[in-house]
Structure 1
Amino acid sequence: MGIESGPRPGITLAVVAIVQFMVSLDLSVVNVGLPQIAAGLGFSTVGLTWVIHAYALTFGGLLLLGGKAADRYGRKRVLLFGLGLFGLASLIGGFAQEPGHLVAARAVQGIGAAALAPAALALLTATFPTGKARIRAFGVWSAMNAAGGALGVLMGGLLTEYAGWRWVMFVNVPMAACALAPAWRGIVAGPPPVRSGRPDVLGAVLATAGMTLLVFGLVRTEQYSWASPITVTTLAIAAALLAAFIYVERTTAREPLIRLGLFANRSVIGANAYTLLVGAAMASAFYFLSLYLQRVLGIGPALAGMEFLPFALGVVAGSVLAVKLGYRLPPRTLLVIGGLLTATGLAWFGLISPDGAFATDVLGPSIVASVGFGLCLAPVVSTATAGVAPHETGTASGLLNSSRQIGASLGLATLGSAAHHRTGQTATPEALNDGYALGLTLSAALLVAAVLIALTVLRRTSPPPQPEQSDDRDSLSAPDGRAIHPHATTRQLEDHRREDASA
């Protein structure tokens with residue numbers, strides 16, 4: 001066995017970028033292909049949404065367990081396991097012959113992604129703890145995160161039209177292989193993890209089951225009213241399971257999935273609430289726009305995917321701009337500006353018309369919303385993971401990703417039901433347009449709510465120091481070894497001291 005050469009930040013960043021692109025891609029790559037998937041496998045209208053929900057729910061519901069596993073068993077080991085499982089599930093899903101086969105494969109993909117995402121983000125946080133390198137690294141991460149979600153629609157359209165819908169699953173196999181090789185050889189295993197107890201598997205099961213039933217109940221409101229016994233019973237059981245999850249986390253003799261004390265940190269709770277709402281809005285917006293382009297404007301999947309290209313480029317541009325502004329503006333300011341821009345773009349999308357066109361109804365709002373979305377990504381990740389103890393970075397990363405995925409599923413279930421109710425039983429282009437326009441307008445409202453959370457929950461901070469002036473701040477650490485974020489203010493440092501005293 002060769003001698004380890006020490007950390008390789010460049011390889012770590014490259015692997016994390018591929019991983020984040022891949023898991024983000026799978027949230028949107030199937031969207032444009034949904035009509036063809038429904039025709040090929042015989043999905044019902046309601047059942048078709050589970051192609052998205054199966055991935056988002058297992059991804060979001062098991063992310064906390066994935067983050068805890070990364071902290072306990074080692075980030076590199078969990079990353080490799082997740083890559084293998086994700087690639088295998090993608091291969092099997094591409095050969096699906098029944099609706100249940102594809103939904104099951106998507107669920108297993110979500111399990112693999114739940115291992116991948118927090119391990120990758122924890123590796124990034126540990127490799128780039130502070131300063132200029134951290135801002136750049138998170139800028140790359142956010143760009144790949146956004147590009148995966150946006151380019152997923154483009155790739156899905158091209159693959160569906162020219163290679164068949166099965167390739168929206170097969171495409172992940174070479175990407176997983178490309179990440180697996182450098183991760184295996186180039187990422188250096190960290191110090192032996194501290195194993196203070198066995199992970200709380202029961203808590204993960206309760207959280208995932210509760211969220212699945214919650215989404216199931218929301219989706220079924222298209223068939224059963226809110227007051228029907230079926231809806232009330234389903235939502236009541238979901239609430240009971242989620243309450244049981246909280247109880248187990250407070251009382252378990254095992255190592256809890258998440259230390260509930262993390263929620264006393266305003267940065268953590270604020271960033272996660274912000275991400276939940278943004279995830280709900282953006283997943284719904286991608287869904288509605290994909291269907292609007294194909295079912296209302298009547299264009300093919302390849303062209304529909306191409307018309308998302310300005311959105312993808314805008315997100316990357318916004319992410320690059322966030323890196324440059326990150327030296328001059330505090331994260332909260334970027335979250336507010338980005339959220340308002342995204343809300344403006346989605347509200348503009350809400351003005352779509354049945355006889356619309358790309359130039360008049362899609363291009364302008366795509367640019368505004370995408371640049372705003374790109375501005376949000378890096379600051380919210382940096383905010384959610386700054387000041388967290390090193391042994392909890394995987395958990396904090398998993399929590400943030402979980403908020404995004406659960407938000408995506410809840411948003412799609414709720415806004416999809418509202419849009420379906422507005423459309424009614426007659427699926428004419430005009431009726432469909434009204435439903436999609438309502439969904440996009442509600443997505444804009446969710447972004448406004450996210451901005452209000454940033455203003456009221458996150459603390460006001462002063463602009464961060466310039467890179468050449470940040471050496472002293474970069475070296476700060478808490479008494480327990482936690483890295484203090486280079487943007488931390490005096491008040492935040494006092495918060496750290498109070499948390500240490502209370503611990």
Structure 2
Amino acid sequence: MQVTDDLCRATAREHIDLLAAGTISARELLQLHLDRIDQVNDRVNAVVSIDRDIAEAAADASDARRAAGQLRSPLDGLPTAFKDLEDAAGFRTTRGSRRFADNISTSDSDVVARMRGAGMVPIGKTNTPEFGTGSHTINDVFGPTRNPYDPTRSAGGSSGGAAAALAAGMVSVADGSDMGGSLRNPASFCNVVGFRPTPGVVPMSPGGDLWNTLPVKGPMGRTVRDAALLLSVIAGESPRSPITFPGDGSRFARVAEEAPDQSILAGLRVLWSPSVGGLAIDPAVRRVLEERAVPELRAAGATVIENSLEAELAGIDEAFRTPRAHGYAAGFRDAVATTPEILAPELVANTTWGLSLTATDLARADELRTQAFARFAELFTEVDVIAAPAATVPPFPVEERWVREVDGVPQNDYLDWMRAAWRFTPLGGASMSVPCGFTDEGLPVGLQLVTAPRRDEFLLRVAAAFEERVPAWREAPAILG
């Protein structure tokens with residue numbers, strides 16, 4: 001099935017055009033997506049806590065605004081669902097945890113408030129592992145989210161519900177968040193786009209540690225320009241967030257509106273890192289990227305050089321793991337002390353380790369992070385973009401909690417196999433996964449693109465040009481066949 005046969009898998013920009021032309025109303029567009037949810041969600045489990053009354057009221061309000069010529073934004077009327085880590089007034093917000101299984105939000109996070117303020121139509125929540133811990137979306141409240149391209153496989157995580165919902169056409173665009181690859185990994189697994197912006201582009205508020213630059217929130221879409229479209233709404237300064245950049249997201253709207261410019265690839269200096277610092281990479285992943293991505297970049301006029309980045313990424317694992325564990329200790333120490341038996345083992349292990357850290361451990365991690373940043377700041381004077389695998393493996397069996405082995409190399413814990421994404425997190429730049437192709441088994445593979453901090457708009461333009469040459473996103477998932 002190609003996208004032209006399926007309105008639910010059309011681009012968000014096409015949805016906007018249909019609404020503007022009066023070809024379809026927001027209520028009718030919502031109903032199409034609700035029908036799709038009824039058709040496939042029981043086999044995928046991507047959208048949870050669905051509230052049809054809230055969705056229908058929002059769609060009707062959008063239609064009334066359109067009739068009165070008072071649209072709030074170009075996204076007015078687009079159906080979406082919020083990641084279940086986000087507070088959204090009136091919706092059940094579990095955070096994937098039995099501790100919050102019956103929690104109903106009474107207020108909106110900044111991201112949710114901006115999406116609602118833009119006139120978007122919320123259907124429900126997208127599934128996530130407990131408190132977003134891990135790159136496999138499974139929890140004790142809703143169970144696992146399955147991959148629309150092969151329901152026996154993982155959809156990735158922690159934004160796995162959002163990625164699977166997009167792939168199956170249950171929503172038009174979706175929000176997500178990323179520390180260890182939670183936007184990039186599920187995007188790679190589900191053949192969609194996941195964009196991790198520079199910290200400060202999108203507000204993290206409200207939250208427990210608003211100064212932390214490891215976690216960010218960002219957009220997901222079936223295409224790069226759709227992701228840019230959502231970013232234009234959720235980006236911008238917030239008085240509740242101390243590190244947000246001044247201004248709004250209008251610069252990202254321009255990326256969404258303009259046709260991709262292939263000339264941006266001509267002369268582009270690309271560093272291809274097939275192993276992201278010497279990691280084991282599944283041969284099927286590497287084969288797709290080296291047969292599709294690298295030749296296409298060169299054909300477009302880019303200069304592509306190969307570098308393992310082993311020297312540049314020295315010490316980066318400690319620079320990520322230590323502050324991450326410290327963050328878990330700060331956020332979950334009380335929960336682990338009182339109800340460890342109902343928490344995911346990964347969350348308990350991270351928190352316990354974080355509580356054992358010393359000031360010396362934290363100081364050393366800061367020093368290693370600073371040194372790595374300096375090396376990459378110098379590297380980005382010589383290259384424009386780093387290209388690499390977004391995930392070390394294709395989607396793995398859904399019954400496995402995490403990947404134990406990659407290309408014959410044992411993985412010590414559930415963070416090890418995710419390193420292709422999170423090794424770039426401490427560097428503070430923008431990064432994303434864009435669909436690139438499929439393994440012989442028909443499993444999606446994403447190309448990760450990384451730039452220096454504050455080059456988000458540039459990265460989106462590069463990715464949009466690449467996507468036009470490699471439109472792998474158009475391949476619909478098997479679950480719709």
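Bear in mind that the values in this text are calculations on the coordinates, not laboratory data. As the structure is a computational prediction, the values presented were derived from the model and not from experiment. Cβ atoms are built from the backbone, for glycine too; each structure is taken alone.
Here are the numbers for this structure:
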{"read-out": "At a computed -11000 (helix-only ellipticity at 222 nm (-39500 (n - 2.57) for each DSSP H run of 4 or more, over all residues; to 500)), which of 1, 2", "value": "2"}
{"read-out": "Per FRET efficiency 1/(1 + (r/R0)^6) of positions 108 and 404 (r between Cβ atoms, R0 = 30 Å, to 0.05), the highest-valued of structures 1, 2", "value": "1"}
{"read-out": "Mean projected area of the Cα convex hull in nm² from the coordinates reads 22.5; which among 1, 2", "value": "1"}
{"read-out": "Distance in nm of label points 7 Å out along Cα→Cβ at positions 156 and 220 - highest-scoring structure of 1, 2", "value": "1"}
{"read-out": "Of the structures 1, 2, the one that 17 was derived from, the read-out being relative contact order in percent (Cα under 8 Å, 6 or more apart)", "value": "2"}
{"read-out": "Which of 1, 2 leads on distance in nm of label points 7 Å out along Cα→Cβ at positions 12 and 372, largest value", "value": "1"}
